[in-house]
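Peer 1: Below you'll find a set of structures to go through.
The numbers here are math on the coordinates, done by the rules we state, and not lab data. What you see is a predicted model; the values in this text were computed from it and never measured. Cβ atoms are built from the backbone, for glycine too; each structure is taken alone.
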Structure P
Amino acid sequence: MILYFQSEGICDIQADVVANILICSIAINTCQTNARSVAVIGNDKDLLAILIARGISGTSLYILRPLSANYEEKYYNITKTQEDFGPITDAFLFLHVPTRCNTISAISRKGKSTAFKLIKENQELCSLISHFNIPHLDPQKVIEIGEVFLKHLFRGKQIKSLDDLRYILYNKEGTNTLSLKFNLATLPPTSAAFPQHSLRVYLQVQQWLRNSLDPIEWGWLMKDGILNTVPSTLPAASEVLLQFISCHCKINLTRDCDSRCQCKKGDLHCAKFCTSCLVETCKNSATPTNGFEDAADDE
């Protein structure tokens, strides 16, 4: 396709990793150096967030959301949008990432409207989270800022720890036992899990600002050549309790536990209580699939 574009006199550039960063960088540079109007065409919210955060004020930079089955065609003037957001523009990337972007998991039931309203009413907090734009920020500082933001988001800024906040919010649901109607995902993350999330948010913000960092140092781990999130620095519960958690996946030798598996959702291995799951052959089991692994280890 590149050769075809070139033969037709169309300028093209191929992205090495994520195209959004390259697209926005070229648009911003072209708009600034050539003093001309530039429009980015796309319906990806990441594009809009990057352009708002990095766009040069006063330039004729636009993003065009094309006509689709769900949306009408619409132009966004980036400079006008920056003026409308005011000081929040500096915190835009931070606010976009944990409230659902393409790469980082979102905080349950805490969308963009809630986060932006919070920051709009709290300039001190807005200034604090803008520190995520600073290159090479100390990881501990990143974790502290992330925790302050989360406590404000869950209206618990005076609470000592996230675990205490989880306990208080759980009790507010008016139940001391697990209920089918109560969704644990609505509670804030634990003190062992959220720091890793904050590190990943910082990494994503820095990548959008074109600052290269090692993902392994920022909430990710390499497993079988693929980057995976570090879910927590502590187990979800004691080993005794974890053994009682089970899925009801009905699998066979050709069908494995998929993304709907309750064990997978909890970042747990399938265990002996997964009565409908063939633990011996399940790829989500900590048990080797056959004796060959043990033999290989012995050698």
Structure Q
Amino acid sequence: MQYKYLIMWVLFFSSAGVQGETFWRNCGQPMDEHRPAERIIALNQHATEALLTLGLGPKLIGTAYLDEAVKPELQQAYERIPVLSREYPSTEQVLLSRADLLVAGFASAYRDMGIGSRQRWQQRGMQTYLFESVCAPQAVTVDSVFTDMRQLGRLTGTADQAEAWVAAQSKRLAAIAATPPARAPRMLLWLREYELPYVAGCCGIGNLIIEAAGGVNVGADIDRAWGHLSWEAVLAARPEIILMVDSNWSPQRRKRQFLQNSPYLDTLHGSGQLRLDTLSFSETVGGVRMIDGIDKAHRAVMAWQS
């Protein structure tokens, strides 16, 4: 989607609520909102942060898989939630929890490496939710996040809180769209790995962040949401802004150190004005901090052009 259409897109989707019956589908699985969930387990950090944003801390009986520091304004509420595991909890932990809703931000949560299939848990009377951005990662939009918040609101009796959050984020996006850069900089969003960096490709959240911020994605020739790009290809693309993703498992300081100890940084500086900046991992996935990621990327663009 082109940057100039962002404001119209935001206004359209911010006014579009989730309508329908009390039975509906999430990523192909049937959902029932007849009785609001009371005992919830969040299986990923951004799922936890979404639920805390809706004020659901007292109903969260477990959290798992922390990727980085929690959003500061949610830290106090997060500390009251039992941490079930550094990664995904065991089947036994989930069974003993007597949860009535499991919420995941990544599909891996419902695979063998996680807690098993959604059908398995729904047969045991536990509803499962998977973030919409995972169902079709190459077609993700800001509305995917809005949909998640609205649907989580429906499942937990916090629909009003969800609508208030959507309205506030829509205003933020409208303000960003109203202040485009004079020229779109070439941008690289670097997620992980070093000798062969793993970066944002043609579609998905990474590309969305770059375009919404007013930039041009130098990884756009990669035909999926994320993929590898050689340093030779990076140098040929001459990025003017490199956004380094910071996480527990691939910290931005290691990326910066790699560049400083490599021949690439001098070449990149020599090809024009270069800005290095940072996004947190949770700002590059389909959660409540994705809007923060767009905002930070946009501020990097505006600082680059000044």
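Peer 1: Have a look at P, Q and say which one yields 60, 39, 35 for Cα extents along the principal axes in Å, as calculated.
Peer 2: Q
Peer 1: When you work out relative contact order in percent (Cα under 8 Å, 6 or more apart) for each of the structures P, Q, which one comes out largest?
Peer 2: With respect to relative contact order in percent (Cα under 8 Å, 6 or more apart), the highest-scoring structure among P, Q is Q.
Peer 1: In terms of distance in nm of label points 7 Å out along Cα→Cβ at positions 34 and 82, which of structures P, Q is highest?
Peer 2: Result for distance in nm of label points 7 Å out along Cα→Cβ at positions 34 and 82 over P, Q: largest is Q.
Peer 1: Work out the source of 0.40 here, i.e. which of P, Q gives that when FRET efficiency 1/(1 + (r/R0)^6) of positions 226 and 266 (r between Cβ atoms, R0 = 25 Å, to 0.05) is computed.
Peer 2: The read-out was computed on structure Q.
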